[in-house]
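Peer 1: Please find the structures below.
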Structure P
Amino acid sequence: MINEKMRELGAKRSVIRELFEYSKARKMEIGEDNVFDFSIGNPSVPAPDCVNSAMTKLIKEENSVLLHGYTSAQGDTHVRQAVVDFINKTQNTCYSANSVYMTVGAAAALTCSLTALVNAGEEVIVLAPYFPEYKVFIERTGGIVKEVLCNETTFQPDFERLEKAINEKTSAIIVNSPNNPTGAVITEENIVKLSALLNKYQQKFGKPIYIICDEPYRELVYGDVTVPFIPKYYDNTIVCYSFSKSLSIPGERIGYVLVPEKAQDNIAIYQAVCGAGRALGFVCAPSLLQKIIPLCIGQTADISIYDKNRQLLLKELTSYGYSVVKPDGAFYLFVKSPSGDGNEFSERAKKHEIMLVPSDSFGCKGYVRLSYCVTTEQIEKALPAFKNLAKSYGITK
């Protein structure tokens with residue numbers, strides 16, 4: 001007999017991937033320039049020069065056997081030291097290399113962390129709207145997903161709803177800031193408030209409640225917005241990071257888990273993360289990709305292009321009558337459905353060859369997610385289609 005749950009996951013793609021594949025098929029039928037795909041968070045901005053130069057340097061100058069061979073299971077020591085050196089420098093912390101486990105991107109970081117922390121029957125709180133794969137990752141551990149809707153005006157945590165969701169079974173809460181799909185950045189004030197709330201219930205229940213930070217968009221913020229580094233506010237925090245978005249290398253799959261020394265039972269947690277990596281087959285993240293990190297850490301792709309796209313879409317879509325959540329980070333717009341139904345909005349948009357992800361799978365009804373990590377030219381070409389779509393609802397100003 002096969003694992004029926006795994007078969008179901010393999011037989012049916014996520015809503016995001018379904019739209020992405022539909023878009024590819026439509027491009028084959030009617031031409032690439034006639035389809036406006038805003039479905040997937042696939043960076044369009046080239047990786048910074050340091051990525052290619054680092055790869056070239058390593059391939060030319062390093063011993064090829066060592067370069068392409070196995071590293072330690074938890075990652076190369078020099079690479080892990082470079083990661084904590086950067087964190088310590090930018091966050092005024094004092095972590096050691098033994099706090100870091102290199103992973104195959106943020107997905108592996110999250111699955112290793114959840115597998116390490118969550119036992120069957122325990123609950124993990126997710127702040128909705130949230131990245132749909134969280135549900136897959138949590139349920140694979142035998143854990144239970146507890147959705148808590150954010151404030152529907154600010155998309156900051158709703159503390160009244162959150163407090164009602166916390167109980168003796170609560171093991172962890174996933175915090176994704178900047179957020180996918182809204183682009184919201186949780187304020188320092190709310191991080192302080194969240195920390196106080198969790199500390200209260202840790203004391204009440206006599207057990208740790210962990211924050212698992214999902215931070216692939218940490219550097220993608222606009223204007224004077226900053227992203228609070230949560231371990232400085234709350235000790236029982238585990239950080240999951242990916243270089244996919246900052247370095248514009250999503251297909252290369254490289255990231256890490258950080259287990260800060262102040263986390264309760266930090267050594268045991270780190271061992272459990274290592275054990276989860278072993279059990280899941282995630283030992284030794286790709287060696288070449290690990291070794292570019294010391295040469296590239298702290299660099300980013302040109303995010304000014306995303307900011308240009310963000311401002312263009314905000315201005316034009318608002319002028320057409322759409323209600324749009326202004327994002328402070330990441331590269332997504334959360335757009336309210338004129339009909340109140342995100343699925344209907346997505347289907348109607350497809351008739352105008354616009355691919356928008358309905359929000360139901362994000363745990364929040366009535367919106368669509370628009371990924372603006374595309375070329376500015378694509379957005380400009382898509383604007384007449386967005387205007388016609390608005391006209392079909394009678395909302396054009």
Structure Q
Amino acid sequence: MPLTTDLPQRVSRIVGATPVLDIHTHLYDPAFGSLLLWGIDDLLVYHYLVSESFRQMDVPYDRFWAASKTEQADFVWDALFVRHSPVSEACRGVLTILHSLGLSPRQKDLKALRKWFGEQRPADYVERVLSAANVSGIGMTNSPFDDEERPFWERNTPRDPRFFAALRIDPLLVAWKQTVPQLRGWGYDVTAELTQRTADEVRRFLSDWTRRIGARYCMVSLPPHFAYPADTETAWLIEHAVLPHCRDHGQPFALMMGVKRAVNPALRMAGDGVGRSDLTALQSLCAAHPQNRFLVTCLARENQHELVVLARKFRNLHPFGCWWFTNTPQLVAEITTMRLELLGTSFTPQHSDARVLDQLGYKWSHSRTILANCLAEKYAAIEAAGWPITDADIQHDATELLSGAFTRFCNG
């Protein structure tokens with residue numbers, strides 16, 4: 001049987017035309033006003049670029065952080081786009097965005113770029129970006145502990161249905177003793193001592209906020225040393241409060257594993273690092289709680305193979321995304337190929353992790369290209385084994401990978 005010669009083109013076309021459900025971002029519903037970041041200055045002061053720029057400039061940390069956003073963007077622009085070639089993935093992302101908007105960064109005219117963005121109407125620009133990126137839904141990251149965000153939920157701000165909530169609970173799980181006074185101030189009868197009463201009140205807190213924001217899942221970012229089972233506050237709260245809450249509300253529990261906080265505190269948000277997680281904790285969670293569903297992504301490359309093998313053993317585990325330090329083309333291709341070879345299409349290959357609206361354009365453009373290349377390679381292999389690939393096959397798989405597998409997993 002002759003092989004399909006136009007297979008890569010067909011796959012690229014169909015993957016590009018398939019809407020994506022971006023399951024995890026740091027974007028906000030446009031009704032949240034200034035919390036939704038967009039435009040050239042926000043793109044340039046993105047923490048990926050900030051940490052990179054400090055390798056190329058002699059500006060003291062204190063001087064940089066004391067500067068205005070515009071001045072910080074000037075520093076980054078000069079260091080990464082004027083004095084050096086923008087070859088990193090984060091820099092290429094800025095170029096991809098500007099090019100897609102018909103703007104020329106090669107002229108190195110930051111004032112002209114600011115002028116163009118300043119002329120855009122925010123509501124129209126949101127529509128333009130979502131349409132161009134072909135994004136049908138955006139998963140937010142929503143923390144009741146964020147003093148800037150919480151008031152928008154407390155006054156029932158009208159919602160854009162394309163932006164869905166995810167309940168982020170890091171302070172609850174990784175800084176319990178510091179969080180107790182805050183919960184008590186909100187009327188929850190908790191104590192630093194871990195008791196059944198405290199577990200019940202934490203569940204009430206989680207339930208209240210799940211209903212308030214309409215959270216689709218509950219999530220936490222965990223350090224490499226997270227262990228389960230373990231005699232720790234984190235493990236106890238997960239077992240006695242978070243997992244029962246998730247079962248009650250039909251929510252998956254999302255674990256983002258492997259972050260080392262403040263490796264270099266002088267870099268602020270850009271100063272976090274990566275560590276290899278002990279995935280026996282994840283194995284124990286999946287085995288001990290088969291009625292719970294776990295959405296999981298790991299930050300360290302060294303964890304990716306073990307994560308996929310665990311997903312073959314536990315159907316209540318759904319790997320997703322290549323984030324932060326693994327969101328480079330080489331690693332995304334490697335990880336996506338491995339997942340396809342071991343899991344078929346029963347995973348979510350990517351989420352944008354975008355903090356700036358404009359980033360949806362480059363993160364999904366780059367990710368779709370890699371996904372299409374990975375699929376085309378696998379399709380060519382099975383065609384050689386006598387299984388011709390139709391456009392309907394490609395469409396089915398693209399839908400699964402870009403939205404369907406996640407939606408079905410969340411729905412149980």
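Peer 1: To test your reading of the models, identify which of P, Q gives 33, 30, 20 for semi-axes √(5λ) of the Cα gyration tensor in Å when calculated.
Peer 2: Of the structures listed, the value fits Q.
Peer 1: While we're on this one: Among P, Q, considering only Cα Rg over 2.2 N^0.38 Å, for residues 22-189 alone, which has the greatest calculated value?
Peer 2: Across P, Q, Cα Rg over 2.2 N^0.38 Å, for residues 22-189 alone peaks for P.
Peer 1: Still on this structure: Output the label of whichever structure in P, Q has the greatest value of distance in nm of label points 7 Å out along Cα→Cβ at positions 294 and 318.
Peer 2: Largest calculated value belongs to P.
Peer 1: Which structure, out of P, Q, was Rg and Dmax of the Cα atoms in Å, for residues 222-349 alone calculated from, if the result is 19.7, 54?
Peer 2: The read-out comes from structure P.
Peer 1: Given structures P, Q, which gives the highest value for distance in nm of label points 7 Å out along Cα→Cβ at positions 206 and 278?
Peer 2: Evaluating distance in nm of label points 7 Å out along Cα→Cβ at positions 206 and 278 on every structure, the highest lands on P.
Peer 1: From P, Q, which structure was distance in nm of label points 7 Å out along Cα→Cβ at positions 46 and 358 = 4.0 calculated on?
Peer 2: P
Only the coordinates and a few stated rules stand behind these numbers; no lab work does. Quantities reported herein were computed from a predicted structural model and do not represent experimental measurements. Cβ atoms are built from the backbone, for glycine too; each structure is taken alone.
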